[in-house]
Structure 1
Amino acid sequence: MLSPADLAERLGATGYLVDESLATVGYLALRLHRPLLVEGEPGTGKTALAEALAEALDIPLIRMQCYEGIDASQALYDWDFPRQILHLRALEASARVAGETGLAAPSDNASDVEKSLFDERFLLARPVLRALRESPAVLLVDEIDRADDEFEAFLLEVLSTYQVTIPELGTVRATTPPVVVLTSNRTRELHDALKRRCLYHWIDHPGLERELAIVRSRAPHVAPALSEQVVRLTQRLRQRDDLLKPPGVAETLDWARALDALGAGVLDVETAAATLGVAVKYREDADRVRADLATMLGG
């Protein structure tokens with residue numbers, strides 16, 4: 001990767017179009033091995049950025065979806081308890097058979113039995129541990145703002161050293177730091193310590209020309225005239241100040257694909273009203289938009 005322009009070109013080849021600012025911060029995250037924190041409204045392409053990076057770099061994508069109550073074990077590793085029980089029963093059965101036949105029995109030393117229970121084969125690697133072991137890879141920490149402070153502190157510690165310690169097996173270090181992308185919808189403010197560790201970018205809704213280019217890149221089968229109508233209407237919806245949740249780029253793409261699936265050649269008032277649920281997800285918003293569709297499409 002020689003420059004931000006090269007990264008933009010590779011991302012563009014996957015259908016993900018970036019501006020100069022995002023290409024630059026993405027390039028620096030790769031070059032400096034720093035996590036990239038992207039914030040923005042839902043549907044602006046934060047998760048898609050990580051997916052596009054994995055495709056552009058031809059490396060695996062490992063995703064960790066955050067939620068309230070997530071803890072370190074769900075991010076790092078757990079032990080396969082049912083298999084451990086089966087293993088313990090197998091040892092007991094072997095010892096019993098050996099006692100009955102007079103053959104040499106497996107070790108019945110308690111420490112040896114315990115060690116065999118916490119063997120690599122019983123380890124269930126979760127996303128963070130997988131990323132450290134399997135890197136080069138893209139680790140997507142999706143919606144970090146949904147997790148609590150304790151998990152954020154744990155994640156900061158891992159991202160500071162790119163290593164974790166498993167008491168039974170030792171320390172796991174990434175030979176190559178994974179490409180880490182954290183996304184946030186800003187439902188709460190993240191701590192400064194985590195932000196200092198990351199490079200930061202706010203992904204805003206694109207302008208008309210860029211959004212039209214995105215639709216034509218990601219949904220090339222949609223008729224150009226229909227794509228333009230959808231993008232123009234979506235842009236007008238975002239300009240309103242009375243919507244609870246304006247549509248994002250994801251909704252624009254869904255709307256264009258839905259209309260194409262219906263065989264629509266143009267976006268008229270009737271078709272727009274019938275398919276409005278693809279782009280507008282609150283009843284109050286839908287009622288307001290339906291009342292103004294004729295004006296918005298005719299403008």
Structure 2
Amino acid sequence: MAAIAGTPHQPGSPSEIAEALGTTGYLCDEALATVTFLALQMQRPLLLEGAPGTGKTSLAEAIAGAWGVPLVRLQCYEGIDATQALYDWDFPRQILHLRTLEALGGETDVEETEKSLYDERFLLARPVLRALRESPAVLLIDEVDRADDEFEAFLLEVLSTYQVTIPELGTVATAQPPMVVLTSNRTRELHDALKRRCLYHWIDHPGLEREVAIVRSRVPEVSETLARQVVHAVQQLRDRDDLLKPPGVAETLDWVRALERLGRTELDLETAAATLGAIVKYREDTDRVKHALDRLMAG
């Protein structure tokens with residue numbers, strides 16, 4: 001079975017997946033490459049959980065980039081429903097259409113008028129419908145843990161059939177399902193029914209060497225010395241148990257970019273203190289890190 005049908009490169013092993021993702025700057029370990037390969041080959045959704053900033057969303061972006069297919073993103077939030085995920089009708093344009101018909105005058109067939117209101121041109125395709133239509137594509141359902149139980153049930157149905165029925169237009173289906181990546185920061189537990197539908201992987205923070213490699217890959221202009229100093233400092237912060245939000249890889253990259261823009265080739269105490277906003281996002285964390293900087297830099 002092709003990994004992503006319709007794309008020029010069909011990886012035949014997890015190592016080829018890792019190599020292809022690496023061309024986009026996304027460096028993954030063997031376990032993540034394997035589960036991604038299996039999700040592609042088995043046409044199963046991939047559920048990624050982990051702390052914020054560990055690269056869950058970036059994996060979907062890297063898959064789309066590596067295979068040159070569209071990335072369709074559905075950002076979940078409290079209260080999201082099927083309308084925001086599937087489709088809606090462009091009500092203002094429908095009203096304008098009605099007024100145009102009235103302005104033209106003459107007798108109009110009611111049935112034909114109603115039918116014209118639900119023409120394809122008035123359809124607003126939301127992410128799930130867009131992904132089905134544009135497949136091969138990557139459908140990213142981001143932070144699904146922010147949605148409620150009813151939305152999970154809706155997702156389960158769609159991901160089981162990969163088709164959407166629009167009463168006014170008919171059923172939209174695809175012979176080649178999109179690659180689906182769901183992410184969760186685990187602010188709440190997802191239901192077992194949804195998890196059973198997916199292949200699952202927990203993404204943890206990378207080790208020092210892999211994080212340095214990620215930094216050098218994403219910010220190649222940075223010096224090896226600065227990359228190692230920053231990653232070492234960030235990893236020490238993650239080992240603390242008193243931070244409200246330990247920095248993720250995304251914050252590591254932000255810090256490196258900030259220091260590089262300031263022209264630094266090494267991390268010094270003064271610049272580290274001045275750029276803490278790149279890695280800590282709470283006042284309490286800023287105070288704690290400032291007090292620990294001397295020890296952090298010495299370590």
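The table that follows gives values for the structure above.
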{"item": "Structure (1, 2) behind the derived value 15.0 of mean count of other Cβ atoms within 10 Å over residues 63-70", "result": "1"}
{"item": "Rg/Rh (Cα atoms, Kirkwood Rh) derived as 1.09 - corresponding label from 1, 2", "result": "2"}
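Here, each number is a calculation from the coordinates, and none is a lab measurement. A quick note: this is a predicted structure, and the numbers were derived from the prediction, not measured. Cβ atoms are built from the backbone, for glycine too; each structure is taken alone.
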